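Scrolling down, you'll hit the structures one after another.
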Structure P
Amino acid sequence: MQSVPSRRHVIADDIRNKIATGRIKTGERLPSEAQLASRYAVSTPTLRSALAVLQSEGLVEKIHGKGNFVRYPRRRITYVGGGHALRREPSDESALRVSIRTTNLQAHAQLTCLLGVSANSPLTEFLCLSHEGQSPHSLARIYVPRDLSPADIPAESHCCKSLETKLAELRPPLAEVRERVSARPPTPEEAATLRISAALAVLAITRVAVDSTGRVVEAALLVLPGDRADAFFTTHHMTDERTNGG
């Protein structure tokens, strides 16, 4: 027996079809939730549930105080792991604008474990929020010991490379980079900052860089929305010289 689609999925299918056929244009604001609920003869909670389906698919973006808008197609962003540099490679990096907020703080709770330092150790946090046009694209928090923190970081740039270059200039050579990748729901703060649905999974990457003495010289927490994120890792297998008679 074939199940009957729920009202929210019927509504989501109709709006999705209108977007796909161009009857609702990219960047266009949808009618108000009250108007849509009246049009589809459903309650406001049912209508919002239908919009949540489209938001989780990345088709619709809800902007607080303004309404629901048809999203522009998001450029993919690829996190390249396994190297000795923090690399995030969008298909067209020039299309992204990155705001950087620098904060001096003292290590506490998670940060003491992440960087292997004692409580109240001086750290610097770089909060990097990338934008594509007016829409947030990805979020990164980078932590370094205060003595390895550059002093002249611009508040805004077109990429993270200027920050990465300055961090690399101050720290000793890296001996090890540890990365942990997981998929999870966004926190309420992340969902609000990135303007994504709480139902959309994010790719959360924790990256810890260590020098030859075992000191953690950089820790990064990256949050990439799942509708535009890929992680790419390359493993190089070395031939055993003894097996080949070396």
Structure Q
Amino acid sequence: MTSSAAAHSAEPVPTTGYATVHLVRHGEVHNPDRVLYGRLPGFGLSELGKEMAQGLADHFAARAERGQGPVILASSPLQRAQETIAPVASALNLPVRIEGRVLEAENKFEGMSSVRRQLRRPKHWPLLINPIRPSWGEPYKAQVNRVLAAVKDLADEAIAEHGDGSEAVLVSHQLPIYVTRLWAEQRPLFHDPRSRECTLTSITSLHIGPRGVEAVSYEEPNRELSKQALALPGA
């Protein structure tokens, strides 16, 4: 890739041809207690989230009708991600594989509710000492490395089995998706979480070729539904 990519300590993802891997964030989660759920089990989609998942399925089905449909579907092992990709799989009649490398980021505040209030407690302050890494969870660089490894494998397989221009869908989580986008766009991985452009069921597409990630595009097929969603932690 570039000198900026090297500075982020992530491996480039060159392939022998061209492919697109769509990194999709899951839909809204049922979380009435507003828990920072992270990797915890048992957090599935809300009714709005299920509507979002169907909208995502309609989006990719329409692409397939235009000859641009994905040939591989994969998902984080977490319930909310699997429930998001299920309607897509049904619409396209494709199997879904579980991809552990795009799991939600580790977070030492996982399981807490009212996180902002909790952060006022001195016992948690040591976890906030280094926001650039970040000190409260999995390093941003580690997240990028594992997501890129999954992306490269999917791109290579799509090209080998279906030829140039093939596409794959990978349902993951906001933070791993967004820091991977920052890396691809040669931007610093440290950022203000409030600035993330990665809404529920948004699609961050990595366009990959012999030089690695050659372009990034972004779209929100459920933009109107996202306006109705609650701002929940742990997404």
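Bear in mind that the values in this text are calculations on the coordinates, not laboratory data. Predicted model, so just to flag it, every value in this text is computed and none were measured. Cβ atoms are built from the backbone, for glycine too; each structure is taken alone.
To which of P, Q does the computed value 70, 52, 34 (Cα extents along the principal axes in Å) belong?
Of the options listed, only P reproduces it.
Comparing relative contact order in percent (Cα under 8 Å, 6 or more apart) across P, Q, which structure shows the greatest value?
Q
So if we calculate mean count of other Cβ atoms within 10 Å over residues 97-104 for every structure here (P, Q), which label has the highest result?
Q
A value of -10500 was computed for helix-only ellipticity at 222 nm (-39500 (n - 2.57) for each DSSP H run of 4 or more, over all residues; to 500); which of P, Q is the source structure?
Q
One of P, Q was used to compute distance in nm of label points 7 Å out along Cα→Cβ at positions 129 and 209, and the answer was 2.4. Which one was it?
Only one of P, Q returns 2.4 for distance in nm of label points 7 Å out along Cα→Cβ at positions 129 and 209, namely P.
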